[in-house]
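Heads up, there are several structures right after this.
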Structure 1
Amino acid sequence: MTEDNLKSRTHDFRTFPPAIFLMGPTASGKSGVALEIARHLPVEIVSVDSAQVYQHMNIGTAKPDAKSMAAVPHHLINLIEPHERYSAAQFVIDALVAMHGITERNNIPLLVGGTMLYFRALLEGLSELPSANIGIRTLIETRAQDVGWPELHNELLRLDPVSAERIRPSDTQRIQRALEVCYLTNEPMSELLKQPRQACLPFDVIRIALIPSNREVLHQRIAQRFEGMLELGLIDEVRAIRGKFRLNDHSPSMRCVGYRQVSMYLDDQINLREMREMALAATRQLGKRQLTWLRPMKEIKEFDCLSEKLSQQVHEHLLEAGLETAMVS
């Protein structure tokens, strides 16, 4: 980067404070890199994870441990109980509040996670969709009990074929939302999503993606991490949550990867071996979707998450981007 470019970048930072977006698939090492960044720059971490917002769900969401939380301030973790719902729209509000507070303390917001919808909502804004309607949702859930979700997916195919094509028949949460929007607006959700979005992100964002050079190695990491979660007591964690809260198969918290499969095991729907296999398959699919979200993203710097020099490479990139100069200014 030339001296003139660096000066220009620093000027931009004076107008818009810097923020770092650290993105990547599950098990790509985002948390470790984030903590390493915190050793060199005055950052506070903002979790971009739709599962870590839930209290009591610690093992299966790979939440940072007490030592990490004490070393670096973390935000947007443990916001709601497992029986409550959380949306991308609420995340945008909460994230912006946290980011502004961090900059007021003269620190840098470091947004870390794998929920790409949340990142996209911050960067591009959200489509104007109606808010959730508890009455309509209850009606849909009641109908699902009577006729089954496959039949509701068929109905969605008639009302909104574009959405139905991209939503799996087993994805009850998204089927419910797409039907809800159809019922409330008399329009297909796919058409509403085409309308221009409005984003207002008053930050100069440095976008970093951790991408595996070898997908098989990432899959090995996923398997090792899930086995570690089981050893730490994931099954007991899910059993305790289910015993304390009124949850069902359609509760968003119990649809999180890992939790859903353990719940099926606790309900005697599958055995232990099947639970392991299904959880690993679901996690690999999650990683694939995360990479698909990242692929078209603009102005993003990619790093091989399997590199032994990953943290050093990321740190050097942040210095080249002028972060130290910006903070001194």
Structure 2
Amino acid sequence: MKKRFGMLSVVALSLAISGSAMAATVLKLGHIAESTNPYGKGADHFAELVKQKSKGDIEIKVFPSSSLGTQKELIEGLIYGTVDMTLTGTAELGTFQPQMAIFDMPFLFKDRAHAFKALDTVGMELAKPLEAKGLKMLGYMENGIRHMTNNTRPIKTPGDMKGLKIRVMNNKVYVEMMKAMGASPTPMSLAELYSGMQAGVVDGQENPSAHIYTKRFFEVQKYASLTGHAYAAEPFLISMATWKKLTPEQQAIIQSAATEAIAWQRKISEAEDSEFWDKIKKTGKMEVITVDRKPFMDATASVYKDLAKTVGQANIDKIRALEK
């Protein structure tokens, strides 16, 4: 009888262990990029780090290429608790917290080091009020440096943009920026952009090299102009509803993995930027044009006057002070 009881105990223990293994916390992480995009790679690297650090207790399922929705839908999903995590743009996030749009202001940063310093300090401060809206900031990955492309004519000066229908994100900064350069801004989701350019709904768009290559925009655009008019950060968010369900230990693992993945992703994003331009040039489908950026800077100076109240002049001053 004792032997049988012992065997039953072993079986029960085995089932308990197996049930525990099956009870891993599963979190959904959605974004709009291809998996080959640097921040797509950053999402996958984060998932691996969480798996390692939690010893399999937490599983991150990554859904790339807008498979869980547009940026707006993903952010709303976090607020309502239907999506756990996302990588999104500061431009879209600015529609939920207007001051976040400061990071899309034209020619705001001297270089990447300046951008990282600002995002890791001012960026984290500005993100705190998002928690009351259901969004917690884990940090900022990088989307890259934004440049103009179009299918009508080479853009060498702001005057060349006059009358061009340029796709922009649904954000006041980008709308005003394009207007200041003489273009006609047309809000459109990234998922619709390729077909929109192919059908002539818009003449062009602006994005970092990673999107231009991985989304194959070079197939439907003739000219790329290296305006470098804005830096694109990629906020890494988790739903507050999800965050509160995690144990303190799990929260620490998520934040640690996010911090490590962000540092890793920023390095590969910078390294791959020039590689993507080389790949674009090798297709032979797109002419890449170097421009004098000063006229573009002068043309967009008015955006600071128009939007200082929205993003906060004090925040602009803080970011500019970090350049020194």
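What follows is calculated from the coordinates using simple rules that are stated; it is not laboratory data. This is a predicted model, so every value here is computed, not measured. Cβ atoms are built from the backbone, for glycine too; each structure is taken alone.
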Matching 1.7 (distance in nm of label points 7 Å out along Cα→Cβ at positions 153 and 177, computed) against labels 1, 2 points to structure 1
Matching -14500 (helix-only ellipticity at 222 nm (-39500 (n - 2.57) for each DSSP H run of 4 or more, over all residues; to 500), computed) against labels 1, 2 points to structure 2
Structures 1, 2 compared on relative contact order in percent (Cα under 8 Å, 6 or more apart): the greatest is 1
FRET efficiency 1/(1 + (r/R0)^6) of positions 41 and 233 (r between Cβ atoms, R0 = 25 Å, to 0.05) gets 0.95 when computed on, of labels 1, 2, structure 2
Matching 0.75 (FRET efficiency 1/(1 + (r/R0)^6) of positions 97 and 217 (r between Cβ atoms, R0 = 35 Å, to 0.05), computed) against labels 1, 2 points to structure 2
Comparing mean count of other Cβ atoms within 10 Å over residues 161-168 across structures 1, 2, the largest value goes to 2
Distance in nm of label points 7 Å out along Cα→Cβ at positions 121 and 281, calculated, reads 3.6; among 1, 2 the input was structure 2
Calculated from one of 1, 2, mean count of other Cβ atoms within 10 Å over residues 145-152 reads 22.5, and the structure in question is 2
Value 18.5, 50 of Rg and Dmax of the Cα atoms in Å, for residues 169-296 alone was derived from the coordinates of, among 1, 2, structure 1
From the coordinates of one of 1, 2, P(r) over Cα pairs in 10 Å bins from 0, in percent came out at 6, 25, 32, 20, 8, 4, 2, 1, 0, 0; that one is structure 2
Working back from 21.6 (mean count of other Cβ atoms within 10 Å over residues 33-40, computed), options 1, 2, answer is structure 2
